[in-house]
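Read-outs: derived from the displayed coordinates by stated rules, not from any lab. Predicted model only: the values in this text are computed from it and were never measured. Cβ atoms are built from the backbone, for glycine too; each structure is taken alone.
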Structure 1
Amino acid sequence: MAPSICWFSNDLRLDDQPSWRAACERGEPVIALYVWDPEGEGDWAPGGASRWWLHWSLGSLDASMRALGGRLVIREGPRAAVLRAMAAETGADTVYANERFEPAARASNAAAQRELAKAGVGVVWANGSLLHDPWSLRTGTGVPYKVYTPFSKAWRARCQLDAARGAPRTVPWFGGALASASIESLGLQPSKPWDGAFHALWTPGEVGAKERLKAFLAGPVSVYSEGRDFPSQPAASRLSPHVHAGELSPRRIWHEAERAASAQPAWRGTIDKFQAELLWRDFAHHVLANFPHTAERPLQPAFEAFPWHDDRQALRRWQRGQTGYPIVDAGMRELWATGTMHNRVRMVVSSFLVKHLRQHWRHGAHWFWDTLLDADLSSNSLGWQWSAGCGADAAPYFRIFNPVLQGEKFDADGVYVRRWVPELSQLPNKLIHKPWEAPTAVLAAAGVVLGETYPRPIVDHATARDAALRALSAIKAPAS
């Protein structure tokens, strides 16, 4: 029989990787191929932070393959042309690949399949990125879900989750000489270094992913349910960049979490909450796959007419963490420095942009896309439309987070703000989330000069809230 190609994309692992296993179990020579084709992602080519992660993740995957006696072949160009050329070069008659569910990737992959068919090359697709594919789960009336809670209940009632399968122990590598681009030649690293903290905080690749999952399930998951809302507490899993790159399968995470719950029955409730976040990720892909316009346009049509502001200076101050609201600024600075942001703070900063500043949610989505290491199009789009009140399972239009109260509730001792907004570090706890209320003497003692060392608030909360409510009530988006 002819060789086969295993085409890697957002699935950079060997463990529980269905297309890789299928290619290896076929028993014929296999070529491991990664195609760098940012144009194939349409308007959502990987952003700067994601490219940094990809650089190191590809290196990790290649090292794993070399340990098994093979290597990862890297080619650049349109995926259809690259795949057809590789098949012609090697005589391969089958391509094994995992499905992608983002609109541009789906279209590009379909075009690649048509091009391969012309050459007599088949494509075998698998689902390697979700707990369940986004096509078969439907409401009682046969339409896709738009609200998370009934979606998750239906998933738990109807969906069976197969066991995770380990990496093949032996690989029938293709023995011919194949040209490959180097990872460095892809130009994924930033030309102006801003990623200094990334290296100290993250270990991209399957090995780092497994280590982080093991460490999380060994202890931090026990306080996840409550601690996940407090940004200074080490309760978050910090797995999302690994999952986004496909270095861990959601199925593997689910089953390892089940194993932890069996070993520690008292953790059952908090592990259920953690698993619910995996279902939320599936829900995000379900929404984007079934409503592909939501990457750019609101799911709720009424919001097409929302009167957004166009204030580039305000947008820039939000991006740089200079809004004058400490919890917002801390979150935006954490994002810039680390490539991630605590989930509770993500909700606060996104609400502030779309409701206090009334900037279009797409501005926030694009900024997150470029700066988040876990920039997943489905989750990013769903999250921003949730904050704006215009998407699936959206927050009620009248919910407008008060950044002061959010800071006081979830960072009461100011640890998070002091870390990321050090110019306020000497303020007392009761004032650190509202420095403009501090007496002159307190500000002086803390070395704070409002408008100089730290900005005054870019907007007044009460005034901005009232203006947003008037604009939003005029829309009155229908309930999902």
Structure 2
Amino acid sequence: MLCGYLQGEAQNVLTITDIIDRSQSQSPDFKIAETRRENRYWQYRNFRSNYNPQVRLISNNAGALYNNSFSPILQPDGSIKYLQVNQLNPGINFALQQPVQWTGGTVSVNSIYNYFNNYVDNTSQWNGSTFNIRLSQPIFSYNQYKWDKRIQPIRYEESKRDYAESMEAIARDAVDNFFNVLQAQVDQQIALYNLANNDTIYKIEQGRYNIGTTSLDKLLQVELQLLRSRQEVAQAQLNLQTSSLELRTYIGLRTGESFDLKLPDEIPIIIVNEDDALKYARETRSAYIAFERRKAEAESIVAQAKSQRYNVNLTGGFGLNSVGANLGDLYQNPARQQFVNFTFNIPLLDWGRRRSMMQSAYANKRLTDYLITQDEVTFEQTILTQVRQFEMLKLQIEITKKADEVAFERYNVAQNRYLIGKIDITNLNIALKEKDDAKRSYIVALKSFWTAYFELRRLTLYDFARQKYLYNPIADSR
């Protein structure tokens, strides 16, 4: 029978579920996944804030805020004189800005105030626009707002699904570490069991040698087997300590906290259909919606390349402005302020520079489309392969478990026959090796099954045992 608990002075009995829960709440990998999710959330919040109106307080100084120096002053006749300048010229703008996401422009409502004080002749003046509305609209340019609104929500949704996949990857790695400890424990149990049996056999063989019923060669062979058993016990104990430390580190267990592990001797009834697995993966996996995001990014690069052919901007505004000796004078009979500015920079001859940029963007888009097509095939093939492998592993557990029981029984029979002299030590050692190999194979099969199960959960984000989704797009709607 396979021992289900680790030996030692441990206080806590931990099942595979306990190990997974601890890993998904306090392991270093969990902290990394949690931090990455938090960062992506705030990046998304930052993107959303770009579409909201912004209230800004902007300095609007015409030149230096304060200047006291000899400066070159242009005279009416065109000559220059160096005169002492002692001036204070602060300015401030209260602005309410709203991006126009459909066109890529910006609309702003402003109140602008400028003050000028010339200390040389002790004169001062206020100038400003108590109210104006401005529009800045690039034409034929790349609209960052439009493409961000298409790409960033996909990226954020992708990050939430990636977090769910990370949690399943943590569970898979926790299972791997869990069974590493169990494998080391089984090896130790095998080594201790074999040491006890080989010690008994050595004493029996020594007695036979003393009465002359066996040869010195057989006695030395048994003694050599006993020495190997002692060496295997020492190595097994070291391996157990190492794997236990790795598990403790992975799940974030306190250094002084001891534990036992319970073997998962019950295999859940899991039915996996290939078509269902593909359906769940398409609905939940980050990689699947990443295909859409990558296509949009490629189209965005093409649009950006197109926009660089021309540089055209339209700026206009309307408001009220005035001048006065005091700030209050700006509100007394202000004059109408209006302006329009149209600028452009259109290449007439660029030796094919912009055409090469366009063709490069189109080539990259075609390459992206091809790679996405290939990745979609790989995406589906990976899931199908995992499903088929999982079905094979379920059968393998049944076979290796039966083989373990048969090999253990065969060894008991061989041992009894050896004790009565029906077989020699060579045949007994063969039975011993088969027993040990069968036991190890059973543990390896269990490990492969549980690791494959959680890998399948990661690939589909679906719990086939409980028949429920592991990712809900509404669960994290903050």
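Kindly point out which one of 1, 2 the value 17 was derived from, the read-out being relative contact order in percent (Cα under 8 Å, 6 or more apart).
1
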helix-only ellipticity at 222 nm (-39500 (n - 2.57) for each DSSP H run of 4 or more, over all residues; to 500), calculated, reads -14000; among 1, 2 the input was structure 1
30, 25, 21 is what came out when semi-axes √(5λ) of the Cα gyration tensor in Å, for residues 126-397 alone was calculated for one structure; which of 1, 2 is it? 1
If you rank structures 1, 2 by Kirkwood radius over Cα pairs in Å, the highest one is 2
Which of the displayed structures (1, 2) returns the greatest value of mean count of other Cβ atoms within 10 Å over residues 54-61 on calculation? 1
